[in-house]
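Several structures are given next for inspection.
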Structure 1
Amino acid sequence: MVSVMSVPELIRIVSRDSPMALAQVARVRAELAALHPQVRTEVVPVKTTGDKWLGDLSQVEGKGAFTKEVDAALLAGKADLAVHCVKDVPADRPLPAGTVFAAFLKRDDIRDALVHPGGLTLDQLPPGTRIGTSSVRRVAQLAATHPHLECVPFRGNDNRRLEKLAAGDADALLLAVAGLERIDRTDVISEVLDPETMMPPIGAGILALQCREGDSELIDVVSGLGDPDTYREATAERMFLHVLQGHCNSPIAGFARVDGGGELSLRACVFTPDGKTRLNAHEWAGRLDPATLGTSVAVALLRQGAREIIDGIPH
């Protein structure tokens, strides 16, 4: 006798209420509908602390500011499934007790893009150009490679940042390509930056689906949306960040990649905020599982002094 997967009739999906977050939910709903046409989905939007607070994130629990309310809705039973950008989910502590990642969707573009109204590239920007970004990762890398440019703090979702750019609050922006793709605004990109030029954040371009631990029926259903290569990359990257115990003010960057032959590698960096010190590590997994690769790369950076750099940055 063949066992048939039991499928819930309705899946309530909780998400931040920003245009980009809702676009991400639309992708999840479409993929679920393709896999399980009989399942109904509805969206439970929440406004997070990170969306409401436009100051320094370190003053409101750092990255957790974007996930706390979403986690609470899941744990309280107000929703069944949460959609997260992996880059926004803290890796220095475990997921909230009672929850698990059920799937990592196929990874989107990991690169950053320059948005300049005049269409200039990063290398063409004149001295004193004001770049809108609040990312310590971007600020540190720009300080090292383009010290003649000035970074001005910019928070808010991509639509809001583009409005602020149009209003003259900055001369150019750095934004994630994946985010601009999700809100259908790739028209504003003047240059896509190579990951070697602007190393991405850990978890870049990955959407994760989070469920309550005991919802095995739902976990079975949504795990079908998972991409095996993305799972390996996300596992390596998040273990790397977990071992480093980086906080939201630590300029840490890196990405894992599964090549055409199925080989997994992880390249990562830790910077001082002024970009003057940069620690590098790059390893191939070989026979190591992804989590062990993440640990190994973190240890390589710790041996170079990463702990002292991270602990020396106020947060």
Structure 2
Amino acid sequence: MLFLIIIPMVAENIEDIIKKQLKNTLRETNFSQLGQLYRGKVRDNYILEDKRIIVASDRLSAFDRVITTIPFKGQMLNQVSAFWFEKTKDIAKNHLIEVVDPNVSVVQQCETIPIEIIVRAYLTGTAWRNYKKGKATSGISLPEGMKKNQKLDTPLITPSTKAESGHDIYISKQQIIDEKMAKKEIYEQMEEIAMNLFTFGQEYCKEQGLILVDTKYEFGMKDGELIVIDEIHTQDSSRFWILDSYQERFNKGEEPDILDKEIFRGWLMETYPDIFPNIQPNQEIPPISEEIKIELAKRYMRSYERITGLAFEPEVANVNERIADNLKTTNYL
């Protein structure tokens, strides 16, 4: 068994640092020398010949819209993803080459497959919202009488399209094959790799006192080989619950102790029920409170420390300037 030392955060100091960093969050970058820029919901991607330089911003997306920025979020996502890529490199090949800054990874450029493989072990999130409406998710219907946050008998794969903008659409395996979004053998390989990664992630998280509830994986082709791309088991792409309190809270009909951005989705739906979860592509984003930003940053830090076993040491700084300095040091600028 792996024993990790967790250094607890001092709430007062952390909150003060997070509050100060609210003015320094990384919304976007513009390093034209790096190559062609593609800006995703969260990451700025620079294509440089056979490499891609990915800058994880502090942007926070929910319901397929960029809503706000969260202090230190990009740094935590990039470092957690790099941690998992290293841990799982013997299970599946991935695109990571090196990490040149806390927010920046250099990866292999590859042909992206426009499908997200979502693996779910519990009935929550979109699957639960669909279930309440009597709707299937990715063509999968569940038995009657299930409860929110209930553990599924076996994990489900609910693939979706990967939209460049707007809402992703849940789609069945048969649709993917029929519409030639991926060859049958490639798609089935994606599912197999996803389940292997998810099983490993669940077992590892359990040792750290966490539940890996669900997650998404993305894939690309490089020299005819399937590799894992984008991110893996981060607080943006996954749900994490505290293991010890889950069963008691579930039995009482209470929400689990959440360490991912689901708390933010819930806040949006409770605060602005007329807007979320069905916000439209061009609809104005409503005001986001400072309190929820700070709370979410603290929860991301808790999950970062639980997962990696390292204390997160935030510093108030100009992230853009630090990134530029490190890119120069590593000869990318």
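Values in this text are rule-based calculations from the coordinates and carry no lab data. What you see is a predicted model; the values in this text were computed from it and never measured. Cβ atoms are built from the backbone, for glycine too; each structure is taken alone.
Supply the structure label, taken from 1, 2, corresponding to helix-only ellipticity at 222 nm (-39500 (n - 2.57) for each DSSP H run of 4 or more, over all residues; to 500) with the calculated value -11000. Numbers along the way, then the final one.
On the way: 1: -9000; 2: -11000.
Comparing all candidates, it corresponds to 2.
Quick check for you: by mean count of other Cβ atoms within 10 Å over residues 92-99, which of 1, 2 is greatest? Could you put the intermediate results ahead of the total?
Working: 1: 13.2; 2: 18.4.
When mean count of other Cβ atoms within 10 Å over residues 92-99 is computed for each of 1, 2, structure 2 gives the biggest number.
Assign the value 5.3, calculated as distance in nm of label points 7 Å out along Cα→Cβ at positions 44 and 148, to the correct structure from 1, 2. Can you show the working numbers first?
Working: 1: 5.3; 2: 3.8.
This figure was derived from 1.
With semi-axes √(5λ) of the Cα gyration tensor in Å coming out at 28, 26, 21, pick the structure among 1, 2 it was computed from. Spell out each step's value before the answer.
Values: 1: 32, 24, 18; 2: 28, 26, 21.
Only one of 1, 2 returns 28, 26, 21 for semi-axes √(5λ) of the Cα gyration tensor in Å, namely 2.
Taking Cα extents along the principal axes in Å, for residues 124-219 alone from the coordinates of each of 1, 2, which one would give 40, 32, 26?
Working: 1: 57, 28, 21; 2: 40, 32, 26.
This figure was derived from 2.
Looking at structures 1, 2, which one was volume of the Cα convex hull per residue in Å³, for residues 172-275 alone calculated from, given that it came out as 150? Please list the in-between numbers first.
Values: 1: 159; 2: 150.
Source structure for this number: 2.
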